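**Student:** Have a look at these structures, which come just after this line.
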Structure P
Amino acid sequence: SAAGVAVPFVLGFVAAQFMPASLLAAGSERVVAGLFLGTALSISSVKIVAMVVREMNFMRRDLGQIIVSSAIIEDTIGWVIIAITIGIATRGRIEL
């Protein structure tokens, strides 16, 4: 769900704004650090989600399929955000 990505992302982004400058590569790169931290917290492990769904015998049920599909979509969104963040970190802007 959107909340499954948005809540951890926002919490990670906000946490990065309060990090000491000594923990940042460049003291002024709080936005990039926030994007990385937020994305890292919002990505789930599809393998672990699938294992839990399988152990609970939900894999062949609609609910299990929705849970695994949601985890895959959330991870895809996370990887897109990581790619954008890397572009911002290396070039200082987004290039399409």
Structure Q
Amino acid sequence: MEYKDHYWVTLLPEVQLEYITSVHSVTAKTTTILEKGWNPLLPVDYLNKNPLSVHHTAKDFQTMWKTECDNAEKCIVEGKLYRKQRYDKSNQ
């Protein structure tokens, strides 16, 4: 019972961050802008906003891999056809 009574205490940092970074309807500004002149960095600010650039060799490898997969699929189809023809010829 004691844990449940004090569980809200563990949520205070998140609630406080949400409150101080929310735009308030009366001022149309956040609390931190009014108090400090800047907003704190949020976890989303640490994300890389630039899309990942792929090295040209990775693109070449991808093209080569796709070509080889297509060739392997073609060989499998040809092998199945060959086995079918051999089976049909030997079982006539």
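**Student:** When Rg and Dmax of the Cα atoms in Å, for residues 29-76 alone is computed for each of P, Q, which one produces 13.9, 45? Write out the running numbers ahead of the final one.
**Tutor:** Working: P: 13.9, 45; Q: 23.6, 70.
The correct label is P.
**Student:** Still on this structure, I have one more. When you work out percent of Cα pairs over 21 Å apart for each of the structures P, Q, which one comes out largest?
**Tutor:** Working: P: 43; Q: 70.
Largest value of percent of Cα pairs over 21 Å apart: Q.
**Student:** If we compute FRET efficiency 1/(1 + (r/R0)^6) of positions 45 and 69 (r between Cβ atoms, R0 = 25 Å, to 0.05) for structures P, Q, which one ends up with the highest value?
**Tutor:** P
**Student:** Right, next: When relative contact order in percent (Cα under 8 Å, 6 or more apart) is computed for each of P, Q, which one produces 10? Write down the numbers at each step before the final one.
**Tutor:** Details: P: 29; Q: 10.
Considering all the candidates, the number was obtained from Q.
All of the numbers you see were taken from the coordinates with simple rules; none came from a lab. Just so we're clear, the structure is a prediction, and the values are computed from it rather than from any experiment. Cβ atoms are built from the backbone, for glycine too; each structure is taken alone.
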